[in-house]
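So, here's a batch of structures to check.
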Structure P
């Protein structure tokens, strides 16, 4: 084996390609549809999630690589040294296998549904009564919405909307001349048609009904063949920020262009005719063979969300048991402002309710002692109560400053809408910074209390979105720490005005500063380990791509520091390589909730440093975004975070571990079976029950709920 001095940490064999690593993550999502511990309808939803993920991947990442190829850009990426073309080939190879498995699993799950008297049928397979039902539905509800688009010298190939479903039709007239046409399937019609048939539930797809009766649109012509197809377009278009007089207007122009970006993928439904090759479409769309997916099943499996919702009304037992978040443990049933005056308050969503965060802003908007509210918004729900609270605050005369990030991908339209609404209500709205996305999650409330101005600051790892807070795991802290309060004021003043970047006392703000902080802490951990032999780094994030950080983690491993990484998605680091990364462990947890919180822990020989952040260890987060890394200063919160990290590192039901070849496999050991998410759900339920019990029983001396929770987790870790 090479000595550490001769090991070249730039060796491409030590890294995973970013895009191929993402495809491997999406396979883990598909894999959840095979896990029999997940209820049947939840397994269907995982197939839908994988399809939704893949659409965005093609619209952004694949589209970006294809643009590079068109521009003859051949520079190799900095980790695996692959050219754009080589990356597209590698993506194609891995993703085709994913899609094959996904559709195999789809067919298996449909078979399982039949045992519950749920059937998917084509019109030809229906009973006479059911056939008559869909015939009437076609005539009176579907046919009036359809428009056949002929393709000839006078009618050019139509501009088809991104991700829309279309039917290609070849017809022949009475003279024998062949012609082609396209029928776009209306997006506003329900794609899944339900027929209640005694005890059975029969479902028919809209495109199958239209295809069956399509002759009604071409009177006097013979239908030669039909097939359904779908185009995915490039959505990674450039927003021209330089020289833009009004970014809001520029974004609106950009949204129009996105709908007709260059085609990057063509999907063809070949269920009824496996010989279809789509040659005409290939030429018209200017795509390659590699961009065509011929699928033995319906296109766009995101429709399984709708299907699961329809079936779940009758069979709720086929979904996860309903879970209602517990009140935050740290609030101890106090008002959020009262609690924050006494200590830092920690929140862990979705196990703990997001409502106190909404209340934090709502109460500030109503309190006459509130002087100002400042907040960053990246993604919010379509009917956000937070937006309403901010509007009310401005209308009642409070100073309200909101940074709405107009460049939040696929939320641009929503954010333009909110920006206009907030401006109309009297809020000061800013749109971010040139060439940087503001991804930070921070709210500052300034109150006058006893003739003193008190800053209350909320810092979080996730968006101010009350809907996703029920399915994403995120964390946040509300604090009245004066230094953090001053940092928050400086942060907002920097974003809204003109000044040099502030010198922050407690916060670390990207671009650049967060990466420098990580590199510095890893160096400190290496030095500490060399002196004391107890080096430990634990980091939880969505993705790890930054080469400078990865190389520094390799150096830590070479020095003997134990590095535990919990990374849901992309991981460009390969662990377990002798002499390079044998002290690094990488696991990915994919389960009921989307793991979204970012936690960074450095042992430092007992002088522990714990941070939460909106940022992953990704180059784009640390260099091209405004992000915040914030310290956890309260020892009780540090202890709680350590227990959560330990619990996740002990997960052996939903965790997959990456081996030195970069392949993920389920964690297998003889420890007590542990699903970390389910464990936290059960603990939240138990805490809720204890609150009910406390209301009906007289109080008695007992350990705090948190202390008992810590003791149970620590005991489990000691046993393992």
Structure Q
């Protein structure tokens, strides 16, 4: 907070200080808790219509951060001295045009540090959001670096725990900026990532530190002038949205609890202690298999009822200002108990109403039959089947996939990868849809799928391994199964933050020009900071990081220019794409998949039967999930599948085929077979043996066709076998 204000700002504040801004006229401010947080999020996201480039922040700051006492200066966050001592780094002001990165200049401080975002913030989107970018002395900004905020007193500086105290004058500003970033960007900007504090008393990840600072350091007119500028999109460098916690700090209290903050608008502060009457005549209508409409007689209050909390089976489900609501996403043929309480603007709550018990309708209607099956991406042991979505009176829960009338798996999406198949074989594929009640459609019309003959070679690169581990343990592996070395001049990688949850598209392109992947080899790309040994890393994580650095074909620099290694700084819900001539050819993760953590704390390995890229991510059928920080397979050829002609050239043969009880091994090479697997036609492993020498005992296997797979020098070979 900047305490010295001019008469001009005092007059301006009179316009807004005691009244609610019209900006919030379409926001239900009577709500509380996370429901209010969601309301505010919708508002600030929908009105954030002008996304600033990072360079625009210079010009915006020269307007929004002007010193109220001298319009030729900007105020510097963390500054506290009037410029009379010999230390320029602690100054509170700086010449408005004296900006840059050199000592004695001011630069743009990411108050929510870029590297502490999940993933780190780039210079677009949250990284160029003006609501958390403030002028700061370049050297003092460097001292703060990416230190987490912590408790302290007096002036800004590094504390005993290694954290950063922003100073008594700035801690409220920081708190309200962090609240805005959390509401605006959700888990991308977690409060626990940026500050030392406790969230045990809040309903989400907000920490007590920022709630405390929001109370202790009230809003200043200097903060308010930023909101006034940015709401007006007629201003060249304005975003269009406001920071609600600057407009009224008590909104934080109503969402997260804690000590009551200032109610600038006065709408939540009065002497009213009388609770509304209990809602009555709660009734249910239009009961379906998955929803119910509730309505009730309005409660009365000495001032006025502002909202109703709806409880389902004793748990708060939602709040509304109406006297009716539809409750969706229920389970069919299930008993539910509903109850309601009323609240007024002072947050006085009535007693809860008499419960209303209902039972949803039994769902006896089956989904429609899946239509338009299509087979694609055929290899010698796999193919992909896809279809049009079925419909249902409630909800389609999953699809069952049948091959030759045998159930081989299910999918919650409209596609499935069938693997563990024999080469040069035709299979009949059908699909049915099932709902949550277990009703199943008829099987679809069959479609035939034929695997390749095993002599075809791959024609394109694809991802073979992905590691999202501790700290900056991030790595991607690409495999070349073709018969030729491939120049990577036209290839690149990109990342989409949080599955497009915040409107981000593909970004941080990393060109692979100047590199080559040899035939039947892999190419490993590692974040430079994987080799760092931070205190939070386990020994396993350190070993994995060291190993990745040692075998990397290229290391992505970890600094501000690369957004700390982007795109190889992904988190568990950041899709990573492989592009050729700017066109996506393979992907790890679902584009625009939102916050689903497909890869959080996981290593993903492409199944050995996959031999071509796929722009539709299919984790269930194309990837094996391995434990966190497991880098054992990186840099090796374990995903490379070589056919029978390849291993016969080594002098290796398995016979007889068909076989009865034993398969004999003929090995005239100087290579040791490291391990051997046998899979059934459904892809289930039915046999495993390390270092087989003379024969394989298959007595326990049923009659049928199997896939024999073995490993030599980290290369995988396979062939079809038949058990008589």
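For relative contact order in percent (Cα under 8 Å, 6 or more apart), find whichever of P, Q sits highest and give me its label. Present the calculation step by step, with values, prior to reporting the outcome.
Details: P: 11; Q: 8.
Largest calculated value belongs to P.
When FRET efficiency 1/(1 + (r/R0)^6) of positions 73 and 473 (r between Cβ atoms, R0 = 35 Å, to 0.05) is worked out for each of P, Q, structure P gives the greatest result.
Ranked by distance in nm of label points 7 Å out along Cα→Cβ at positions 89 and 665, which of P, Q sits at the highest value? All intermediate terms of the calculation are to be shown ahead of the outcome.
Numbers: P: 2.9; Q: 6.5.
Structure Q comes out on top.
Here volume of the Cα convex hull per residue in Å³, for residues 153-344 alone was calculated and came to 254; which of the structures P, Q was it taken from? Derived from P, not from the others. Structures P, Q were shown, and helix-only ellipticity at 222 nm (-39500 (n - 2.57) for each DSSP H run of 4 or more, over all residues; to 500) at -4500 was computed from Q. Tell me which structure, out of P, Q, gives 87, 69, 60 once Cα extents along the principal axes in Å is calculated. Label of the source structure: P. Here the criterion is FRET efficiency 1/(1 + (r/R0)^6) of positions 185 and 601 (r between Cβ atoms, R0 = 35 Å, to 0.05), and among P, Q the highest value is seen for Q.
Where a number appears in this text, it was derived from the coordinates with a stated rule and is not lab data. This one's a predicted model, so the numbers in the text were calculated from it and none came from an experiment. Cβ atoms are built from the backbone, for glycine too; each structure is taken alone.
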